[in-house]
Structure 1
């Protein structure tokens with residue numbers, strides 16, 4: 001099955017064509033305009049998507065050597081995300097679907113990240129415990145089969161990606177902050193200072209990062225500028241260690257509770273080098289299988305949306321033309337098909 005996927009949930013305009021698990025094209029246009037604001041500006045994101053969507057889809061089809069009417073179906077993100085940005089991709093795909101008389105399916109963005117991992121695996125066996133980590137989401141998801149999700153843990157406040165971005169902003173490192181902190185942390189001492197890990201009563205698998213951000217701010221307010229500059233890499237390493245320690249602690253607890261044999265990581269923060277290493281080491285120590293996505297499929301991209309959509313299309317599911325964008329869509333609530 002050949003599927004054209006479109007992703008416009010935030011600040012990347014992406015289109016991809018896949019043939020089963022073979023990626024024929026995966027074109028991504030990132031919006032640089034947001035860097036000066038220290039975060040994504042929704043209105044600017046929507047306008048940029050409108051300008052980019054047609055040439056990006058055309059380029060994806062050209063690289064795949066196909067015309068739009070040669071694909072078997074289309075897949076598009078319809079939530080969660082920025083509502084204006086989502087509507088650009090969704091309405092484009094609706095129009096294209098009608099024009100070429102091909103079915104389309106709306107895909108949950110988080111589901112797409114999960115399939116961005118599975119897209120690169122040669123053999124997949126269930127159940128799998130997924131650690132989903134991105135700018136807007138931090139979840140532990142037990143996946144017992146294709147399209148079957150049970151959320152067993154999630155953030156109570158801020159997502160892990162936001163913790164990295166806001167931490168980088170406090171440190172004057174710009175946006176996006178995760179890659180910068182990761183790079184600087186590799187040169188620092190993670191034991192330089194200790195930041196707290198939130199303990200949530202009666203919620204052993206849930207996460208919280210608001211306290212960690214406050215702890216970093218309090219620490220920075222208590223040191224002088226020279227100390228901050230001299231030990232910037234050490235502060236980054238210590239902060240990153242606390243972020244990753246929280247993820248590992250809850251993931252290991254879930255592994256022991258649910259007796260799973262496979263761990264997978266997905267989402268933009270899945271590109272973090274320390275997280276990948278710590279998860280790989282933990283799996284090796286416990287004799288578990290570890291699924292990690294290629295770096296190209298960690299951040300937002302349309303190949304992951306196409307791969308998730310393919311699972312629905314293979315089962316004969318289709319979305320109606322009345323499908324709307326849902327900015328707060330929950331994982332597992334995709335009952336929006338015919």
Structure 2
């Protein structure tokens with residue numbers, strides 16, 4: 001099915017028949033004006049250009065049971081507005097055969113050539129001089145891992161949420177760490193820090209279903225999360241390398257387990273080594289600036305300089321006036 005219209009082209013009041021991926025669905029019960037129970041189905045739909053809310057009032061229960069998440073459907077309706085944001089008011093839905101779907105229409109990609117980015121990452125790995133860390137990276141980055149790393153997102157919503165996002169984010173973290181090494185690197189272990197940067201989100205290759213339109217979480221991802229999965233991969237791989245130093249493995253695992261910084265941000269431990277702290281700060285900088293970039297890119301200039309409230313940052317931000 002040829003996709004002729006995208007989410008970022010939709011206009012308020014427009015009547016549309018548009019194929020969209022279904023990312024989320026939630027059925028809500030309420031009391032109608034006649035006192036009888038009624039239902040409304042709230043959806044999140046979209047394509048490679050963005051996501052939007054959709055609402056179904058008629059046959060909400062039936063559609064909730066038949067509409068499949070992470071598949072493309074043909075939606076008919078009108079573009080309305082709810083709380084200042086566009087919302088598709090749905091009055092009809094038809095299935096779309098998977099064979100008619102071009103996945104590139106529904107999965108956003110980064111702006112950079114992933115092969116170029118991969119060569120940059122390879123050069124970082126090849127710069128590691130410590131033989132045990134070099135062997136660990138070589139063992140982890142086999143061909144299947146390379147293929148998955150090229151397409152993995154950095155996240156589902158918060159930052160770098162697109163094909164190749166993990167690769168971009170990882171290189172940003174490496175770059176910030178290299179700046180720290182140049183400016184305040186007296187007590188930093190270069191090879192250990194850069195190895196931690198390269199591997200800090202490696203668990204996301206198992207956390208996300210990389211064949212999913214919306215990078216749904218795998219069972220492992222839901223039960224363990226990428227931090228635990230990454231630490232387990234390092235421990236498992238190090239165990240296959242003869243003579244891998246236990247103290248080195250322990251410190252690297254700690255860096256992975258603590259790179260979110262605080263327990264309320266998902267860290268298993270707070271950073272307790274200088275290299276773990278450097279990794280956390282590099283990761284935080286990449287992620288936070290990407291969040292601001294996303295808000296700025298999505299901001300409607302007609303609504304003024306202040307953005308809409310962002311649930312992840314728990315604030316509105318002042319959008320810069322750009323040429």
Value 62, 46, 33 of Cα extents along the principal axes in Å was derived from the coordinates of, among 1, 2, structure 1
From which structure (1, 2) was mean count of other Cβ atoms within 10 Å over residues 198-205 calculated, if the value obtained is 24.8?
-> 2
Which structure, out of 1, 2, was distance in nm of label points 7 Å out along Cα→Cβ at positions 46 and 214 calculated from, if the result is 3.4?
-> 1
Work out distance in nm of label points 7 Å out along Cα→Cβ at positions 150 and 174 for each of structures 1, 2, then name the structure with the largest result.
-> 1
Taking FRET efficiency 1/(1 + (r/R0)^6) of positions 222 and 310 (r between Cβ atoms, R0 = 35 Å, to 0.05) for each of 1, 2, which is largest?
-> 2
Thinking of 1, 2, which structure, once relative contact order in percent (Cα under 8 Å, 6 or more apart) is computed, gives back 12?
-> 2
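Since every read-out is calculated from the coordinates, none of them should be taken as a lab result. Because the structure is predicted, anything quoted here is derived from the model rather than measured. Cβ atoms are built from the backbone, for glycine too; each structure is taken alone.
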